[in-house]
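Just so it is clear, none of the values below were taken in a lab; they were calculated from the coordinates. Owing to the predicted nature of the structure, the values given are computational and were not obtained by experimental measurement. Cβ atoms are built from the backbone, for glycine too; each structure is taken alone.
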Structure P
Amino acid sequence: MRIAIASDHAALDLKAALADWLREGGHDVTDLGPHDGTSVDYPDYGYKLAEAVASGAAERGVALCGSGIGISIAVNRHPKLRCALVSEPLSAKLCREHNDANAIAMGARLTGVDMAKACLDAFLTTDFGGDRHVRRVEKLTNPPTA
């Protein structure tokens, strides 16, 4: 699978560990940065990740920052992205199964490497459930007007 990964400076080490683990698993990983510990603004990297997934350059996205909150908000600004903030595998599974999430976010200050790998594994190995969830996901992309 083609996977884009991005972070801010707070999640640099987690990003490197997950990118290596994904490559070892046979995935094609694009690291969108940053590439050193210089302080950066997480929205810039969230937007890069969203564009990579929306354009089809990547099939899935992994967004990381200190808490995961800020970068998930940035990714979700793109109408084609459904990024779920997860901290354990069940949420990662359900965001794929029920919401057809195409990106996940995690917080490096809150989620250890092993738990992040477990979340990522659940996210990447779960298919969208379709069926009753399709109309709901459609509303996420195209909100009804009031």
Structure Q
Amino acid sequence: MAEKVSVVTDLAPAAEGPYSQAIKMEDYVFVSAQLPQDPQSGKIVGSDMATQTEQCLKNLTGIFSALGGQMSNILKATVYLTSMKDLEAMNKAYKQYFTFLPPARTVVEVSGLPHGALVAIEAIAHLTKVEVQGGLML
């Protein structure tokens, strides 16, 4: 029987409510939306989309690093923006973390995020060693 494990690491901001930073089950990891918070202070980092996106991705990196994984293990990401006008700036920062074969992704606009953040990013990953190959066109 598969075991459900709560992931807790100081490499990402602590959960501020009744949820886990991430849940691991077998080789799958479901990461809660990461705000652009400094893991130690809990304060929002930056006031622009690029800086905040980078901090969200650093927090995701911290969680995967604590599990022995990496960003290339991400299969699906969901990005929450407070304004679609910031999509280009978010994409510019985001693509630096996914230089080849980025994960499937959904971007949605929301009316607000905790602490006045501009962006939050959640992810689903598989933690086996990944061989990154080119795309398949049908």
| task | State the single structure among P, Q that was used to calculate FRET efficiency 1/(1 + (r/R0)^6) of positions 39 and 79 (r between Cβ atoms, R0 = 30 Å, to 0.05), giving 0.55. | result | P
| task | Supply the structure label, taken from P, Q, corresponding to volume of the Cα convex hull per residue in Å³ with the calculated value 126. | result | Q
| One of P, Q was used to compute helix-only ellipticity at 222 nm (-39500 (n - 2.57) for each DSSP H run of 4 or more, over all residues; to 500), and the answer was -13500. Which one was it? | P
| query | To which of P, Q does the computed value 85 (volume of the Cα convex hull per residue in Å³, for residues 63-102 alone) belong? | reply | Q
| remark: Comparing P, Q on relative contact order in percent (Cα under 8 Å, 6 or more apart), the highest sits with Q
